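So, here's a batch of structures to check.
Laboratory data are not the source of any read-out in this text; all were calculated from the coordinates shown. Owing to the predicted nature of the structure, the values given are computational and were not obtained by experimental measurement. Cβ atoms are built from the backbone, for glycine too; each structure is taken alone.
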Structure 1
Amino acid sequence: MIQSKLPHVGTTIFTTMSQLAAQTGALNLSQGFPDFDGPQALREAVGRHVMAGHNQYAPMTGLPALREQVAAKISRLYGRQVSADTDITITPGATQGLFCAIQALVRAGDEVIVFDPCYDSYEPAVELAGGRCVHLHLSPPTFSIDWQRLADAITPRTRMIVLNTPHNPSGALLEHADLDRLAALLRGREDIYLLSDEVYEHLVYDGREHASVLRHEELYARALVVSSFGKTYHVTGWKTGYVVAPPALTAELRKVHQYVSFTGVTPLQWALAEFMTEHPEHVTELPAFYQAKRDLFCELLAGSRFGFTPTPGTYFQIADYSKIRPDLNDIEMAQWLTREHGVASIPVSVFYQSPPADLRLVRFCFAKREETLRQAAERLCAV
């Protein structure tokens, strides 16, 4: 008999719902990926670099030109000067970056504080490191941190706190005041690290500013910040991300990274470095690009029986279905919507260790073509 190291882990809900959408021919607004392609110039660059012979290993830390472009972006947007050599590591996907950060710093018996609802990759990584997640509920309907509950949860065993802003699945944003409050709470506990999942850093709407940990001098000293080229450039299948951290933390991250994948895909890194050099405006145009999709989707849903507040960030929209089928839990509701109404979503309860009994929320992805959003909204308005 195999004694599983992850006995409670099965196939993720994202795979399950995408498979169900494919089987039923439903519109897939479940898994978080666009149904349109990345910029043509970026895609063309990959072919050129493949044909130019850029097909062998890139350096373990990532292509220097790409790390330099990340450093330039961070300086331009967040006002922080980081070293491309000692502070930035390119990883084959943000999830791999998160995993390596946890493996590098969490030891047997350590506690890691996460905020539910939270992305499902955090806990398995902590368990594989021998640690234990301490789950704190974010406060609905704004999904904000309960600061007293966080203060009470910190113990001598606390080794890491995982932040996620903009937040998946709710789209909630941390404010600069939240970072200040967190810094005050952690003073005197230099043994607690931060892992800041900021993969949706450029998807922030209504003129609001992304409060990155990179902006915060005190917190950055103890942090690893993770982001995603796949999310930013509409190429999630490229599975390319990066981790930014002070040199001592980066050194520990790289010790793990080099034995997990060693390096990322070389021609993709060349193409991203080229595109970032020639099109720095792409990241500053993203908020308006995705806000237009959010606004369209919410406008079209206004005539439905779903309850919602337009999301402030990410490309996900949470919707309350309690006026439609309160008799169904959200997993049943997601399956029912897919099978009976042809729109796949993600049930929010899967992001909780212990979901509230009355939770009646599903998550839709609006990183889709206008035609897809119109068709999906028409079907949802008929529910």
Structure 2
Amino acid sequence: MDLLNTLVDKGLRRELPTREEALAVLATSDDDLLDVVAAAGRVRRQWFGRRVKLNYLVNLKSGLCPEDCSYCSQRLGSTAEILKYTWLKPDEASQAAAAGVAGGAKRVCLVASGRGPTDRDVDRVSKTIEAIKERNEGVEVCACLGLLSEGQAERLREAGADAYNHNLNTSEATYGDITTTHTYADRVDTVQKAHGAGLSACSGLIAGMGESDGDLVDVVFALRELDPDSVPVNFLIPFEGTPLAKEWNLTPQRALRILAMVRFVCPDVEVRLAGGREVHLRTLQPLALHLVNSIFLGDYLTSEGQAGRADLEMIADAGFEVEGADTATLPAHRVDAASGGCGSQGGGGCAPCGDTAGDTAGYTGQQAAGTPGARPDLVSVRRRGAGTGLAPNA
């Protein structure tokens, strides 16, 4: 297929595809799916080999958010039956993080619900970062605390944070349909603040919220322009009790095409398979490893993920290997250009760590619950790990 040959050539040269080429990837047929995966897989292997970076979420504060993001189970007005608790103490968060590190996680993502941190919250998180790094030598820490005020990114950096996550989530044109309590520009500003402070900027998207193909391409091109070190791709988990509870718009094949498009547009960036992979990719998850080079281990913010042991078995069975702590995640040219970058180097930009979108992917067709694409039986509210008396899933 001429399209795929062109995209591979561009990806190997780090050249941006055209908008039409990106749209064409999303429009390919299921008959061409394996060809699409193979082509994007060549680009992935060029820059990341067969390594898979493992990341682990620690939910520092759950629920009770004043923002109205329609996809989020922690939103204002949500009736989703999720855990709700206030700030974990540093030793509690450190203990939760240790479970992920023991499972092979290279990065710990500290997430807290809310519009953004107060200066006192930054102090809390700073102490938590110090506790985690003291207990787990060499671990990377990414913070995801919402919109940042002036100087807060610098304070997190000084405390030892390596990265900051804040996802764009959807296109600028449709952002107001998803959230009204803050703007798309607010999110862009926070990513830029993190980048400017020398943190590895991590920003991604959520697919499956009723957006068009054009919206998906728009947000991925916007991310390419922001140039984060890593881009998380979340697939909407339609929680009962949220406005998007009936948005079952994905098939496993559709999810793979979205991941391939992201890889072609962001060839040398850490692309992370994030929330919703178990719900939407299901048995095709191993194929996604040919497109992404990073995943979350175990559970997400308010939903349960695949068991950590199953994640590790999947990686090994698919012929990939877990990336070690002594290996830089990003290609050398990105690390050098960012005076650091993701991986063990720090600085620059990062992958989608948490964001409340971590419990969250995309197609324009409308599938009501009960159709072949809808699998509400796979949506499990998180009942273990940080904030509970039950052992974490790692």
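Computing helix-only ellipticity at 222 nm (-39500 (n - 2.57) for each DSSP H run of 4 or more, over all residues; to 500) across structures 1, 2 gives -10500 for structure 2.
Suppose P(r) over Cα pairs in 5 Å bins from 0, in percent, for residues 263-302 alone works out to 6, 20, 14, 14, 14, 12, 9, 7, 3, 0; of 1, 2, which structure was it derived from? Present the calculation step by step, with values, prior to reporting the outcome.
On the way: 1: 6, 20, 14, 14, 14, 12, 9, 7, 3, 0; 2: 5, 21, 32, 23, 13, 5, 0.
Derived from the structure labelled 1.
Rank structures 1, 2 by mean count of other Cβ atoms within 10 Å over residues 95-102 and report only the one at the top, that is, the highest. Intermediate results must be reported in sequence, preceding the final value.
Values: 1: 25.6; 2: 22.0.
Largest calculated value belongs to 1.
When semi-axes √(5λ) of the Cα gyration tensor in Å is computed for each of 1, 2, which one produces 31, 27, 20? It traces back to 1.
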